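Asker: Pasting the structures here.
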Structure P
């Protein structure tokens, strides 16, 4: 990977990562063909490029397995069905393609996969799905990508933006679509304010979610998150809710306001890439207190973070052992 210049910095905030030169040589799966990173391209007439017409998943690879793969596939296929996109592959075929790509790269741990499905190539750059020709475009980009440790140590700074999350009557947030313009605008506003991530509200001003992660607070021993109507059905979010229930930690999906946030004992965000990351500040209000060891995570956040790491390793889907696979060279 090319080292960024001063005017091309690495991403900051919750998705800040440790740069890894091995990514220069990764093979990327483009419609089932493994090609070197520099040669991995799609058509300028592709629906994803022209219109953001597609769905995607972020997947984490741990100990040779893909964490919560079945839940991610559920969301991917459900989103494609809602958009009337025929992926053209069964779940088993798509799973095999993912593991073929990992095998070809010799990747077993510390890897993040971006799995993208678009409606496919269009005859002309126009929104009508009927001008799409051929099959869906399916791309998997695996990268060695580990969260930057200093991010979790210092905690995140959030800023509440004026960009609102849309509801089911506009663009339903349950769709993990390529169209993320409102989240991008929120990210820009938060960055300009000097924050790591944007905190977004729903149309009535209740706390909804962040621009790329899900938001939780801890108040008097209870874990709160939004009612979920204005946010993506997050895989990590749902697993944290499940862990709370299993561990006897009271958890509530409810509507709450910024006043509740400012008075919280702890706050954290969740996502596939970084897991659970503590929040140290929201709109200039410090959340909780700094522990003696300097780790911004409070006691509930620490406990859930540890439980989540164990769960991710325990529930990672692994392929059957194969002996017939050989790493390809260039594109086939």
Structure Q
């Protein structure tokens, strides 16, 4: 059995950590899932990650600090008032946040990602960072609104070493935010010395290959510490339910293409939500979750969709990855 010549050439180039083109990436995304070429794609991506990341399975622990009906109305998010899921504000207590952070460190989390809604007080986020810096050594990553250089420096001063930020698929259409402003914030991270963490998200069937590939290359060109693929989860009542969802198999193919695009740039490669298929396609990074989640109808996602660290570690182990090895990201 022989691969189609153009696909074989793309995979050989990528396997040597060469730069593939946008057209190459779109050709790979169009491969039938059951084709020989599709399996060769995932094998190439997996080999690249094993060569680069070793057998490390990363677990970056997500803590959603607050829940509220968010006025920004991103249509894929369970916090949008249009979904009618949440009607009251909930801010998790310092005691609860400390308990989650200490438990995550005990269980071997590689990072702590602190997520807030767009209206959460920035100074309050800084206070939480300072508080956690006193009790845990796990690296802190902020996931918050667009920021200025002054605010980026404040994050560093409060103990954060990185920030998760994404230009979302459908930005400006399914969200009220401008792509240019999101990219400006990514530049802020680079300017002040915060590691930039990213994912191409939230992927749904309605997104074109061109849109998806564009964000893959944005991650590469801005040298994201990690990137990967997060699919949109259609919680009951989601305004996006009419579009359906992609499968984990489809997500794994996208994870593989993203890995080839990223070449020698990343320190890890992510997929969300945790599953096995993408670990055979170049992913090695999961996000265990507690607190609020934009994919859940539960106030505390640890009691809903969220996976805990031990479950994530077990999935890594099943696929030959070792979560107890040191992180490559920090």
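Asker: Going by mean count of other Cβ atoms within 10 Å over residues 122-129, which of structures P, Q comes out largest? The partial results should precede the final answer.
Answerer: Details: P: 13.1; Q: 17.6.
When mean count of other Cβ atoms within 10 Å over residues 122-129 is calculated for P, Q, structure Q comes out on top.
Asker: Out of P, Q, which structure matches 0.97 when Rg/Rh (Cα atoms, Kirkwood Rh), for residues 194-257 alone is calculated? Write out the running numbers ahead of the final one.
Answerer: Values: P: 0.97; Q: 1.01.
For Rg/Rh (Cα atoms, Kirkwood Rh), for residues 194-257 alone, the value 0.97 is produced by structure P.
Asker: Rg and Dmax of the Cα atoms in Å computed as 20.2, 61: which structure among P, Q?
Answerer: Numbers: P: 20.2, 61; Q: 18.9, 60.
Only one of P, Q returns 20.2, 61 for Rg and Dmax of the Cα atoms in Å, namely P.
Asker: While we're here: Comparing P, Q, where is distance in nm of label points 7 Å out along Cα→Cβ at positions 138 and 266 highest?
Answerer: Working: P: 4.0; Q: 2.1.
Result for distance in nm of label points 7 Å out along Cα→Cβ at positions 138 and 266 over P, Q: largest is P.
Asker: Give the label, chosen from P, Q, of the structure having the highest value of relative contact order in percent (Cα under 8 Å, 6 or more apart). Let's see the in-between values first.
Answerer: Working: P: 21; Q: 24.
Largest value of relative contact order in percent (Cα under 8 Å, 6 or more apart): Q.
Asker: Taking helix-only ellipticity at 222 nm (-39500 (n - 2.57) for each DSSP H run of 4 or more, over all residues; to 500) from the coordinates of each of P, Q, which one would give -12000?
Answerer: Working: P: -8000; Q: -12000.
The value was obtained from structure Q.
Asker: Then there's this: Starting from the value 0.60: which structure in P, Q was FRET efficiency 1/(1 + (r/R0)^6) of positions 106 and 298 (r between Cβ atoms, R0 = 41 Å, to 0.05) calculated from? Write out the running numbers ahead of the final one.
Answerer: Values: P: 0.60; Q: 0.95.
Matching structure: P.
Asker: While we're on this one: From which structure (P, Q) was distance in nm of label points 7 Å out along Cα→Cβ at positions 202 and 242 calculated, if the value obtained is 1.7? Intermediate results must be reported in sequence, preceding the final value.
Answerer: Values: P: 2.4; Q: 1.7.
Of the structures listed, the value fits Q.
Asker: Using distance in nm of label points 7 Å out along Cα→Cβ at positions 58 and 82 for the comparison, can you identify which of P, Q gives the largest number?
Answerer: On the way: P: 1.8; Q: 3.2.
The structure with the largest value is Q.
Asker: Right, something else. One of P, Q was used to calculate volume of the Cα convex hull per residue in Å³, for residues 42-233 alone, giving 134; which? The partial results should precede the final answer.
Answerer: Numbers: P: 154; Q: 134.
Value 134 for volume of the Cα convex hull per residue in Å³, for residues 42-233 alone corresponds to Q out of P, Q.
Quick note: the coordinates plus some simple rules give every number you see, no bench work behind them. Remember, predicted model here, so these are calculated numbers, not experimental data. Cβ atoms are built from the backbone, for glycine too; each structure is taken alone.
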